[in-house]
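Participant: What follows is a set of structures to go through.
The numbers here are math on the coordinates, done by the rules we state, and not lab data. No experiment lies behind these values; they were computed from the predicted model shown. Cβ atoms are built from the backbone, for glycine too; each structure is taken alone.
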Structure 1
Amino acid sequence: MGDYNIYKMQKKLKKYIDEARYTHTLGVMYTAASLAMCHGADIERAQVAGLLHDSAKCIPNPKKLKLCRQNDIPVTEAEQKAPYLLHAKLGAYLAREKYHVRDPEILSAIECHTTGKPAMTLLEKIIFISDYIEPLRTKAANLAEIRRLAFWDLDKAVYTTMRDTLRYLEQGNASLDNQTVVAYNYYKEIIQKREES
């Protein structure tokens, strides 16, 4: 296996996250590998990003804020109010510091896996989508459609996921990160332009 010992990473990660999160994580890792095969991305890099995407998820929220302060990780107003949103930024930090991942694209894919961002790379899109569609996910709207789209039109899958996520967040009282809105508008424009031409 290339530069990364994925088995060793799995064993280490298992000590730091609960069983349900670990099972989800493996689902994301295998889904990311499948999407990488389908779309011609690097399979190993997709596995590493999928495996480590939630590495900071089980850190208690006050400790998430403290770790960000100690390590000069910027915290937005939305994250201050809802520190659970920080797990993506902190996950990228842990991937670098504890799992010795130096690949900037893997780190970026971990960092933007919850909000997405405009002009994502192929790997970033794969991790964003894999987190949403992995086999244990059952509650999201249009899941069957997005799972199908993910294997033949990644941009449309990203757009549909963001649209449905925003609709869901607007109905409840969950915190909304502005980056999701910016990313959604970017992909909405791509899909609209494509459908017009």
Structure 2
Amino acid sequence: MALEALSGLTAIPIIGVIAPGAEVAVRTTKNGRIGVIGTEGTVRSEAYSKAIKALMPEAEVFSYACPLFVPIVEEGWQDHPIAFEVVRHYLRDLMELEIDTLVLGCTHYPLLSETISKVLGNRITLVDSADAIAEYLGMLIPAEHDGKRGNDSFFVSDNEQKFASLASRILSANPTTLKRVRLFESWFVD
């Protein structure tokens, strides 16, 4: 929601998650009926709906907030029976809308993709926004950098240990450089 404002504060490129996810959803759908799941703020902003409609005006977009998905992932319960019940509960209405594509519109949701797929079945293609961003970044990075490993630095505004634990599950590697920052005091990174 703050992409435009943040982009003006630093020379570091800031890549949003919405546009790449919307582009993949539009390329993926066959029937133009696209579901989006996200946090309450993401759904309320209608950011995905607007981005999808800008690319495919005839698309029908159905957005649902799934707020319990985040704490389930943060607890590591994505394969727990509770996760299946919560996914069934949140997606029950969406399953009847004949969507063929579902955007996982939150960074935590891809960790539930196996559970979501089991609940929805194989007729619905999941769009992982993280994969969409990686594809987009692959187009931005000059060819001479192909195959070279960069350095990762993570800046967090809350609980470093919890972030490190979650990041190691998402990235399948432990974050090496992790720094706690206070918002507005640390906007400009050296």
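Participant: Supply the structure label, taken from 1, 2, corresponding to helix-only ellipticity at 222 nm (-39500 (n - 2.57) for each DSSP H run of 4 or more, over all residues; to 500) with the calculated value -12000.
Facilitator: Considering all the candidates, the number was obtained from 2.
Participant: Turning to a different aspect of this structure: Of the structures labelled 1, 2, one was used to calculate log10 I(q)/I(0) by the Debye sum over Cα atoms at q = 0.14, 0.29 Å⁻¹, for residues 74-137 alone, giving -0.41, -1.35. Name it.
Facilitator: Attributed to the structure labelled 2.
Participant: Further question on the same structure: Work out which structure the value 22.5 belongs to, where mean count of other Cβ atoms within 10 Å over residues 26-33 was derived from one of 1, 2.
Facilitator: 1
Participant: Here distance in nm of label points 7 Å out along Cα→Cβ at positions 34 and 66 has been calculated and equals 1.7, so which of 1, 2 was it run on?
Facilitator: Structure of origin is 2.
Participant: With volume of the Cα convex hull per residue in Å³, for residues 10-57 alone derived from the coordinates and found to be 57, which of 1, 2 does the value describe?
Facilitator: This figure was derived from 1.
Participant: Matching task: 1, 8, 16, 21, 21, 17, 10, 4, 1, 0, 0 is the computed value of P(r) over Cα pairs in 5 Å bins from 0, in percent. Pick the structure from 1, 2.
Facilitator: Label of the originating structure: 1.
Participant: Also, quick follow-up: Looking at mean count of other Cβ atoms within 10 Å over residues 42-49, point out which structure of 1, 2 has the largest value.
Facilitator: Comparing 1, 2, the top value of mean count of other Cβ atoms within 10 Å over residues 42-49 belongs to 1.
Participant: Also: Who wins on FRET efficiency 1/(1 + (r/R0)^6) of positions 82 and 98 (r between Cβ atoms, R0 = 25 Å, to 0.05) among 1, 2, i.e. which is largest?
Facilitator: Largest calculated value belongs to 1.
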